[in-house]
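Chemist: These are the structures in question, set out in turn.
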Structure P
Amino acid sequence: MALVDISDLTIGFGAEATAPPVVDGVDLSIGKGEIVALVGESGSGKSMTALSIVGLLPERGRVRSGRILFGGKDLLTIGEAALRSVRGARIGMIFQEPMTSLNPVLTIGEQLVEALIVHEKLSKAESRNRAIAMLERTGIDNAERRLRQYPHEFSGGMRQRVMIAMMMALKPALLIADEPTTALDVTIQAQILDLLREMVRDLDTSLLLITHDMGVVAEMADRVVVMRDGKVVERGDCEGVFAAPQADYTRKLLAAVPTLDDPVRMTTTTSFGPEVLRLEDVSRSFGGGGFFSRQAPLKAVDGVTLTVREGETLALVGESGSGKSTLGRLAMRLEKPDGGRVVVAGEDITRLSGRGLRRVRRAIQMIFQDPYASLDPRFSIGRTIAEPMIIEGGASRSEVRERVGALLERAGLSAAMAGRMPHELSGGQRQRVAIARALAVSPRIIVADEPTSALDVSVQAKILDLMIALQEAEALAYLFITHDLAVVRRIAHRVAVMRKGRIVELGAAADVLERPVHPYTRSLIAAAPVPDPARRGERHHGQPEAEPQSPDMAGEWCAVGDEHWILA
């Protein structure tokens with residue numbers, strides 16, 4: 001008998017039975033120790049199906065029909081008290097956006113320990129030791145020290161690793177992983193996938209893997225279930241679905257998958273305009289340094305110098321915690337650098353504040369990695385996009401409303417969504433709203449922090465096409481922060497590889513991606529999963545190759561080609 005057996009599941013929003021369902025008659029089973037991948041575009045009903053298993057549908061979400069059997073019991077009828085005893089202890093869930101499930105006022109250690117005390121009945125000391133061990137297994141350095149930090153002090157990828165560590169420590173019978181590696185770089189992604197596979201094998205845990213990354217599906221899944229518009233359109237074993245997809249939608253989905261074999265974007269440097277962003281010897285440290293502190297500050301960014309020109313895309317890649325997102329916030333002056341200068345559109349914003357800073361920020365906007373954390377949950381989508389236009393002034397209400405609709409449609413959404421709230425959208429839809437908002441005041445440069453990480457491959461391709469078209473039409477510049485090297489090949493003109501706060505390789509996209517020199521860059525490329533089950537396992541695991549020196553040493557820049565540099 002299957003561990004999970006879902007039959008004829010139908011879910012809708014609101015009490016009206018006439019409203020179109022978001023999940024429509026879904027049948028799904030998961031065997032003991034089996035890995036089932038649930039794939040499909042954003043808004044297809046994947047996450048709603050998963051949330052219904054643990055009874056965490058949005059407030060207006062209603063199960064209209066069907067049953068969900070877990071261990072022979074219908075989770076839709078057992079009652080809230082019984083469901084709470086199952087949730088966490090026997091069914092664990094790793095959410096797509098970790099900030100929605102981590103408490104911002106509690107330390108990471110408090111949250112990990114609390115879960116183990118409540119569900120595993122361990123002592124505080126035992127819980128703390130297991131928490132440290134699980135953080136280390138998920139690739140977080142200085143785990144004991146990290147227990148005392150808060151979620152906002154972690155990068156998006158590190159927050160996701162904390163969630164994975166929390167669920168793995170509880171050893172559930174079923175683990176639901178909703179985009180568990182979305183925010184992770186490829187080297188850590190490889191380690192996490194290995195850990196999840198190890199958990200399934202050693203603990204006989206079943207895994208429902210919700211993802212749009214077909215490389216992850218090919219690497220992990222026993223069976224694949226494809227959804228579109230709330231319905232299952234195809235199901236089968238992983239090899240069969242990839243080799244001979246039956247549904248037209250599945251064929252289109254696989255055709256849209258970017259790979260490391262795709263051509264690199266080529267543009268001559270003479271086509272770029274003047275500098276719109278310059279970072280000069282910028283540094284930023286966190287923690288330590290106080291009179292009573294015994295620990296040295298953590299260098300998140302250490303002496304970085306970069307430039308981005310009009311019409312250019314500079315991709316910033318590196319593992320989670322390398323300092324990429326911090327560097328993006330420094331460029332926006334959301335963080336103040338400890339040293340160095342940030343120049344935007346010819347103006348040094350390092351020491352600007354108030355009205356002067358707001359004036360310059362019209363030229364630079366940001367798309368954040370975690371859209372739910374950056375969208376006000378009290379504001380409608382329309383108000384969220386309209387707000388920067390209203391602050392800037394000069395447009396009537398009707399003009400603002402018309403531009404909001406146009407921006408939504410350019411980002412691949414319907415103008416009718418302007419009246420919906422953030423919690424009523426999928427993760428990918430929320431990210432598209434964030435992109436539309438960034439375009440609202442026609443900036444000269446956009447700092448894009450993982451702008452496509454929450455999007456399925458078909459929508460990702462549309463968003464990248466949109467960003468490229470906008471760039472070519474308006475000479476827009478991008479500082480594009482990502483861990484997806486296939487996306488980098490498509491959009492970047494130059495690539496900067498970052499590790500432990502420093503740039504270790506910098507050059508044209510073709511040079512860095514096709515002729516990498518630094519050992520760390522080579523390890524990043526080697527770790528990328530291959531979207532082909534027949535080539536499962538064709539990636540390198542673990543840590544980068546040995547480097548010529550410690551990354552904590554100063555090092556010197558060395559030219560290895562025309563405008564191609566490494567830190568040696």
Structure Q
Amino acid sequence: MDVKYTTREIHLYDDSYNESITSISESNKLNTVLTVAGSDSSGGAGIEADIKTISAHKCYALTTIVSLTAQNTMGVINAAPTTKEMVKNMLSENFTDISICAIKTGLLTEDAIVELKNAILQFEYKGYLVADPVMVSTSGFDFINNSVLKLLIETLSPFITLLTPNMVEAKCLLNTLYDQKLYDKSNDIDKIEEIYDMCLKIYAKTGISNILIKGGHQNWKDSNLLTDVLYCSDSNLFTVFKSEMMSSKNTHGTGCTLSSAIASNLANGLSIINSVANGIVYVQNGIKTAPNIGNGHGPLNHIQNMKQYNYMSSSKFELPFKTGEALEYLVNHPEVKDHWNSYTNHDFMKMVYNFKLPLDNFKRFAEQNYIYLQRYADVILKLASKSHNIIEMEDSIKILNDTFVEIKRYKNFLSQLGFTDEYIENIKPSKECTLYTNELMNLAENYGDMFDIIVSLTPCFHGFREASLNAMRENSRGSNVDKFTREVYVKWIDQNTSEWYDNACITDKERLDLFFRKYCSDKIKLNRTIFIFKKFTKLEIDFLNSFL
């Protein structure tokens with residue numbers, strides 16, 4: 001009788017995954033990843049590859065070096081383990097001073113395994129642990145009874161989040177766990193169900209909840225795809241990742257790099273499936289763009305322009321609001337509501353409306369808002385470039401044209417304030433304007449998709465109108481002000497509450513709702529959208545604060 005497995009395939013060579021979930025930081029905070037591994041003097045694997053990978057994923061790397069090696073792309077000529085006391089001291093100093101989000105292990109000595117367990121218990125570490133079971137031991141390589149693998153499992157299994165053996169390591173591990181020759185190094189696996197069985201056997205003996213068997217050493221018949229299999233015991237699900245088979249000599253450090261990428265993704269809040277999927281893509285891109293260093297098996301390109309995508313989108317996901325209520329949902333969300341109220345009831349708007357804001361302050365605002373509008377146009381260009389079809393591209397171009405009209409209108413407004421053309425063209429952005437617009441452009445260029453860009457621009461567009469309306473409803477206009485200032489302030493408030501602005505907001509609100517329906521297909525993306533909206537609402541507040 002055939003055993004039935006619950007499986008899911010993810011095709012990583014398919015470029016239709018464009019729902020960005022790249023980590024976004026609200027401040028300069030970096031999530032931390034500790035790598036416990038050996039050093040590679042040539043920089044392609046081990047600690048050196050780990051640090052590069054962790055840094056590329058915008059995490060902060062800590063290290064515990066358990067051995068030194070003398071090697072290059074041609075091979076290893078010498079190795080020396082770190083003393084047990086030194087390993088203990090490195091772990092202790094790291095844990096004592098810095099909060100660690102994830103740990104990644106590579107090559108381990110017997111002493112390092114024991115000391116890592118001691119540190120986990122002593123410091124009550126509850127974070128992620130990704131273990132890459134590198135097959136090296138002090139007694140030499142043993143395919144049937146590998147002492148390091150045996151100690152690794154006996155000592156660290158209760159703490160391991162994910163185990164990442166390649167096919168050869170998985171066979172060796174199973175032979176060691178079952179104390180018999182179940183597999184030979186030369187044995188090919190004919191059916192993927194055999195890999196499922198290997199995962200289940202490892203889980204049965206270790207209790208490790210997530211097991212990734214990497215397919216780099218497996219050649220499937222008549223296939224140009226690599227197949228990696230992730231077993232998640234909590235859901236009893238096998239996820240099969242399929243990616244391109246590439247012929248390259250630049251594969252040094254792929255295992256170290258993958259496990260570090262996965263640990264970084266977990267530290268940044270990605271799910272186990274998205275962490276693995278994006279880790280595999282990172283390694284694949286590293287091979288594709290390898291720098292061809294050395295005369296042997298060269299290193300990957302760890303310093304690549306990297307994004308993470310959502311590979312868990314579901315057609316069954318239901319948005320928590322009715323059609324047409326996307327904006328209302330965002331502004332009233334518990335994470336956003338207080339910030340939105342502060343923004344749309346800002347003293348800047350009130351002081352403009354009742355003529356209490358000094359004219360020089362308003363002039364500074366007008367200058368910086370002109371700079372902001374130009375940067376806004378740059379962001380819309382990025383929006384057009386990330387469109388999914390001609391209709392969306394045309395819509396982006398329309399927004400861009402409307403923005404150009406607004407920039408010209410604003411330049412005329414600055415002229416009325418007394419600024420010359422030469423002065424206007426040489427306005428320098430303030431610190432707050434620079435921070436705000438840099439964040440917009442960083443999202444648009446580096447880690448955002450089309451939907452993210454739309455959301456990032458929404459607070460500015462709708463907030464100014466609502467803030468102006470609130471100022472009109474809740475404040476009375478003063479009279480003790482000169483005619484020029486009165487005319488300037490009245491004109492500006494009237495523009496923010498005009499019929500054309502109202503119609504533009506209606507159109508933008510409909511666009512936001514449409515994009516939610518089309519491109520927010522998972523709770524991961526929904527939470528990210530809330531975060532982006534909150535982030536740029538707070539940047540709007542800081543921008544206005546600078547003119548009081």
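Chemist: When mean count of other Cβ atoms within 10 Å over residues 51-58 is calculated, the result is 18.5; to which of the structures P, Q does this value belong? Don't skip to the end; give the middle numbers.
Modeler: Numbers: P: 18.5; Q: 23.0.
The structure behind it is P.
Chemist: Please state which of the structures P, Q yields 26.4 when Kirkwood radius over Cα pairs in Å is computed from it.
Modeler: Q
Chemist: Upon calculation of mean count of other Cβ atoms within 10 Å over residues 331-338 from the atomic coordinates, which of the structures P, Q produces 14.5?
Modeler: The structure behind it is Q.
Chemist: With helix-only ellipticity at 222 nm (-39500 (n - 2.57) for each DSSP H run of 4 or more, over all residues; to 500) coming out at -16500, pick the structure among P, Q it was computed from. Please report the intermediate quantities before stating the final value.
Modeler: On the way: P: -10500; Q: -16500.
This value belongs to structure Q.
Chemist: A value of 16.5 was derived for mean count of other Cβ atoms within 10 Å over residues 147-154; which structure in P, Q was it taken from? Let's see the in-between values first.
Modeler: Values: P: 16.5; Q: 19.2.
This figure was derived from P.
Every read-out reported here was derived from the displayed coordinates using simple, explicitly stated rules and does not represent laboratory data. Given the structure is predicted, the values throughout are model-derived calculations rather than measurements. Cβ atoms are built from the backbone, for glycine too; each structure is taken alone.
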